[in-house]
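Enquirer: So, here come the structures, one by one.
Readers should treat all values here as calculations from the given coordinates under stated rules, not as data from a laboratory. What you see is a predicted model, and the numbers here were worked out from it, not measured in a lab. Cβ atoms are built from the backbone, for glycine too; each structure is taken alone.
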Structure P
Amino acid sequence: MSLKEQLHADLTEAMRARDDVRRSTLRMVLTSVTNEEVAGKQARELSDDEVLKVMTRELKKRREAATAYTDAGHPDRAAAELAEAAVLEAYLPAQLDDDALAALVAAAIAESGASGPQGMGQVMKIVQPKIAGRADGGRVAAEVKRQLAP
């Protein structure tokens, strides 16, 4: 069963269970997936990896919105965004902890032979496919900068 089919099945289950947060979150994700499929010159079916990328992008939006609502003094809205984020996180691969991320970055630096901040692009090209949605890009970039710092 593809990830998209799993999302549809879970949406049906959430509707039957009258789980409003899960239902609305899954509808939002499926809408984003459909929009991505019809974007461009020709409609296409997204692979599971592409669906995961869409879900990761939506998760990032939810986290940013929660931060904005918290900063603006709206904790109820921030809590709603975080509840949606929790639903999305259940479908994404487990996030790397700091030690595992540091080890992957160190291996990529050794593989590329980069030294200094100018080698950041080379290291990112090597490390991004290995991480594949298991860590936020900002976290990865910060770790690469930290390890490449003189």
Structure Q
Amino acid sequence: MRKFLVVLDDSRECLNAMRYAALRAAHTGAGVQILSIIPPEENQPWMGIADLMRAEARERIEAHFEVFAKWMRDKQGVNPELVIREGDPAIEILAQVREDPQVGVLVLGAGTEKSGPGPLVTSMSRNSGNLPIPITIVPGDMSKERLEAIT
């Protein structure tokens, strides 16, 4: 089954990317894979603290995922899967795409700030020529109604 890979993070635009992925999956009989990335800890002298911080990050991710997963199951009939990776976001996204041959489309939400669409969209756009799949960039300020209309 083809999957839409969408990145779960703390950005506002993540919500529209989730909606788009779920709606497209529901309309095309595809799946949704939600990827969340824990950034590496820099200069952490105590290993126990780093382990505790990773465990807390995983708990937050799983709680956040459950909110989206419940909506996708209840409203769209899509049962998403969660993948948690650790490292640099762009590197981990590329690794996930290469490791899972069922991932067919990467869905990212674009920020609405004047500074640009966000570091992840910028980085992945630069690497788009090397990706084995297309990227769909969903505007962060697109209305729910417009998203439903285009999917």
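Enquirer: Which structure, out of P, Q, was Rg and Dmax of the Cα atoms in Å, for residues 64-135 alone derived from, given a value of 17.0, 48?
Expert: P
Enquirer: Could I ask something else about it? Where is Rg/Rh (Cα atoms, Kirkwood Rh), for residues 56-103 alone largest, in which of P, Q?
Expert: Top value of Rg/Rh (Cα atoms, Kirkwood Rh), for residues 56-103 alone, among P, Q, belongs to structure P.
Enquirer: Figure out for me which of the structures P, Q the number 1.0 belongs to, where distance in nm of label points 7 Å out along Cα→Cβ at positions 112 and 128 was derived from the coordinates.
Expert: Derived from P, not from the others.
Enquirer: Moving on to the next point. Please compute relative contact order in percent (Cα under 8 Å, 6 or more apart) for structures P, Q and give me the label with the greatest value.
Expert: Q
Enquirer: Consider the structures P, Q: one of them gives -0.82, -1.08, -1.16 for log10 I(q)/I(0) by the Debye sum over Cα atoms at q = 0.14, 0.18, 0.20 Å⁻¹ as calculated from the coordinates. Say which.
Expert: Numbers: P: -0.82, -1.08, -1.16; Q: -0.68, -1.10, -1.32.
Only one of P, Q returns -0.82, -1.08, -1.16 for log10 I(q)/I(0) by the Debye sum over Cα atoms at q = 0.14, 0.18, 0.20 Å⁻¹, namely P.
Enquirer: With distance in nm of label points 7 Å out along Cα→Cβ at positions 40 and 72 as the yardstick, tell me which of P, Q scores highest.
Expert: Working: P: 3.4; Q: 2.8.
Max of distance in nm of label points 7 Å out along Cα→Cβ at positions 40 and 72: P.
Enquirer: Quick one: helix-only ellipticity at 222 nm (-39500 (n - 2.57) for each DSSP H run of 4 or more, over all residues; to 500) came out at -14000 when computed from one of P, Q, so which one is it?
Expert: Label of the source structure: Q.
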